[in-house]
Structure P
Amino acid sequence: MQRIGVLKNTIQPYAWGSHTAIPELLSTRPDPDTPQAELWMGAHPKAPSLVAVDAEWVSLEELIERYPQEMLGRKTAVMFHNKLPFLFKVLAAAQPLSLQAHPSFTQARQGFERENAQGIPLDDAKRNYRDANHKPECICALTPFWALHGFRKIPEILALGSRLGLAVFEDLLKVLRNRPDAQGLKSFFEALMTLSPAKRILLTDQAVKTAQTFASEDPVYRWMGELGKAYPGDIGIFGPILLNLILLQPGQALYLPAAELHAYLEGTGIELMANSDNVLRGGLTPKHVDIAELLRVLNFEERTARVLTPRTTADGERVYECPAREFVLSTITVVSNTTYFSPTDRGIEILLCTAGAGKMTDQGTGEEVALPKGRAVLVPAAVKGYILEGEAIVYKAAVP
């Protein structure tokens with residue numbers, strides 16, 4: 001395939017999704033009975049995009065299998081074994097997502113092989129590893145976006161936790177006070193996450209009541225209260241004390257490497273990740289939780305979360321720089337007196353218009369493709385280049 005193709009994409013109706021955000025983007029009618037959580041753009045076997053080809057809809061996964069070098073570009077095809085290495089999403093969270101982490105490449109491969117050997121079906125709810133790939137990811141805010149990301153500095157954890165004045169929690173914190181390092185943090189976290197059911201229910205109930213008295217002073221305690229309402233009795237409500245609480249403004253982003261504990265709490269964003277669906281959950285979810293496996297893969301180094309702001313290139317593209325080899329996220333803004341010319345050295349790209357309306361012109365054939373708000377298009381590597389015009393904001397997923 002050597003033409004720009006319009007995409008038809010799958011919407012995932014997870015319970016935490018928004019009823020309005022994705023319909024507003026796509027200019028479709030909201031369904032009051034079905035939340036729309038994620039819009040998937042890519043070739044993941046679970047929900048591959050469909051590409052308009054000669055008046056038919058063809059699976060992107062199938063097109064890449066048929067024409068790997070035309071679609072991906074020779075370099076990407078060789079490096080990623082004829083597979084699209086990224087998955088592009090719109091994520092719309094009306095309620096908090098699970099407390100979770102993603103495995104490294106080695107951990108994913110070993111876990112996938114181990115669960116295959118155990119005979120666990122790929123669609124089994126208790127499966128941790130649904131593929132053999134890792135899942136670094138980047139989230140960029142379209143609206144104000146609340147997130148938890150990476151363990152806080154240990155003095156912050158101790159100060160925020162002690163303010164609650166809860167005897168059971170204070171006993172757990174002694175482990176961290178006596179050993180304020182990564183090993184102490186792991187021991188403390190393991191003790192917290194493996195409390196007996198009776199102690200867990202008592203502690204979370206007390207914590208939510210106490211946190212509400214400080215809610216107006218500090219968003220850490222406000223979010224503890226919100227999580228307690230959504231997931232009563234779940235030890236994950238301590239996430240805002242343990243992890244960096246971040247409010248991304250539109251245009252700001254986070255990069256999440258493997259083994260970083262995190263949770264998305266509220267907001268709409270553009271998400272770009274390695275092409276994987278591996279998730280290890282620790283709480284804040286009715287889905288499968290595997291504390292032992294989560295403890296095995298987590299990075300317990302304390303950190304200060306780094307918010308990404310884009311670097312503007314010579315052609316006006318704004319690039320979010322991160323170390324992933326599978327993907328790079330950028331934005332292109334065009335107005336009536338500007339024109340964007342794509343690079344000549346490029347591989348496969350997926351573009352999504354999030355505001356306004358644009359027009360793409362294939363520089364090789366002269367073919368024009370409309371790019372209204374909410375439309376996603378595929379640009380195969382074999383397309384010589386394209387021009388983007390109009391008045392639009394476009395997010396682009398590509399391979400570095």
Structure Q
Amino acid sequence: MDRLRIKGGRPLVGSVKVSGAKNAALPMLAATLLADGEHELGNVPDLADIRTMLRLLGRIGAYGERGQGRARRRVLVEVSTDINPVADYDLVKTMRASVLVLGPLLARHGKARVSLPGGCAIGARPIDLHLRGLAALGADIRLAHGYVEATARRLRGGRFTFDTVTVTGTENVLMAAVLARGTSVLENCAREPEVTELARTLVAMGAGIEGIGSDTLTVKGVGKDELAPMKHSIGPDRIEAGTLAVAAAITGGDVELTECAPHLLDSLVDKLRETGARVTTTNGSMKIRGPVRPTPVDIRTSPYPGFPTDMQAQLMALCSIADGSSVIREKVFENRFMHVSELGRMGADVRVDGHTAHVKGVPSLSGAPVMATDLRASASLVLAGLRAEGSTYVQRIYHLDRGYERLERKLRSLGADIRRLRR
């Protein structure tokens with residue numbers, strides 16, 4: 001099992017390009033199941049989760065292929081009418097986003113059998129809202145032997161209000177509603193940029209969606225033959241951009257991020273500036289100059305446009321070396337402080353009280369062997385290692401590989417002393 005060795009203490013300096021967004025690419029790949037023909041996606045990151053989704057599509061009967069050389073960011077997916085609408089446990093268990101094939105399969109083929117999902121252990125994250133939303137569109141849903149079995153001769157338009165904001169739930173029900181007969185109104189929808197990108201791509205394919213970017217989506221269903229294959233280039237990954245921005249800040253570095261979308265990170269940029277980092281933005285780039293030692297900040301995670309839960313662990317690493325105490329309130333997932341004990345091994349002073357973490361900044365961190373527990377926790381440990389004195393060894397980095405494209409190479413290009421050790 002691979003691990004990372006990081007020798008800390010080097011300020012990051014230079015320029016680095018941000019990859020395409022994993023959380024936009026995954027629902028887009030699932031959406032290819034809505035229309036027969038050849039779909040073309042550009043700027044697709046080469047990640048473990050993307051490879052898992054392509055394998056899943058292949059088993060269903062939609063065959064995806066990544067380009068080679070300069071075209072390696074392009075993915076072609078060929079979808080035919082010969083589909084096996086089953087998503088098996090052995091793939092779905094490794095990636096929660098696999099459940100996104102449920103809505104398209106049901107809407108296009110009238111049935112779907114999808115294993116209950118797995119993924120990062122950051123809370124229960126049940127899919128009951130997905131299922132209730134599909135039931136509101138006329139689906140017959142049953143759970144049997146660890147699978148969701150859904151059927152509908154043809155979905156019909158309906159009204160559904162999500163009890164809580166759910167990104168994948170919004171995406172799943174939205175994709176199903178596109179092919180439902182009549183009009184559907186979905187309320188309390190997630191407003192994350194990845195949801196907006198999916199909705200706009202569906203419209204480009206021929207779907208009728210109003211209210212894009214708001215919490216209420218009105219979907220005028222179309223027939224199966226009215227959707228054309230997609231041709232779309234994935235937007236930049238705001239969480240990768242945010243992680244690299246914090247890497248610059250925590251090391252006191254001077255870094256430019258190119259091909260990013262700073263306007264999608266306003267809440268993070270505000271917090272970085274509060275810490276004393278100098279952040280300047282343009283339409284497609286962001287420059288970060290880190291402080292000698294950060295000023296403490298208070299953070300409360302919430303759905304977009306609030307502070308993203310996917311950046312909470314990284315900001316905790318930064319707050320751990322602040323000159324004072326910070327308070328971090330996690331309001332999205334109930335079990336997302338698992339990185340705290342590992343940061344403690346490096347000398348961080350963090351006390352957890354329910355959904356709140358009290359972070360007392362220390363002058364320095366020390367390198368130590370640590371173990372990643374989930375995707376964003378692994379990133380926080382890497383960031384802490386960049387600042388720590390001595391060597392840090394991050395184990396179980398398969399979590400990192402699920403969501404960051406060659407992160408160690410990007411950090412090394414900025415001057416970090418970081419190596420992947422293979423066993």
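Values quoted throughout were computed directly from the atomic coordinates according to the rules given, and no laboratory measurement underlies them. These figures come from a predicted structure and were not determined experimentally. Cβ atoms are built from the backbone, for glycine too; each structure is taken alone.
Using mean count of other Cβ atoms within 10 Å over residues 62-69, single out the structure from P, Q with the greatest value. Mind showing how you got there, number by number?
Values: P: 17.0; Q: 14.4.
Top value of mean count of other Cβ atoms within 10 Å over residues 62-69 goes to structure P.
Give the label, chosen from P, Q, of the structure having the highest value of distance in nm of label points 7 Å out along Cα→Cβ at positions 182 and 358.
On the way: P: 4.1; Q: 5.5.
When distance in nm of label points 7 Å out along Cα→Cβ at positions 182 and 358 is computed for each of P, Q, structure Q gives the biggest number.
A value of 0.45 was computed for FRET efficiency 1/(1 + (r/R0)^6) of positions 22 and 238 (r between Cβ atoms, R0 = 30 Å, to 0.05); which of P, Q is the source structure? Present the calculation step by step, with values, prior to reporting the outcome.
Numbers: P: 0.45; Q: 1.00.
Structure P accounts for this read-out.
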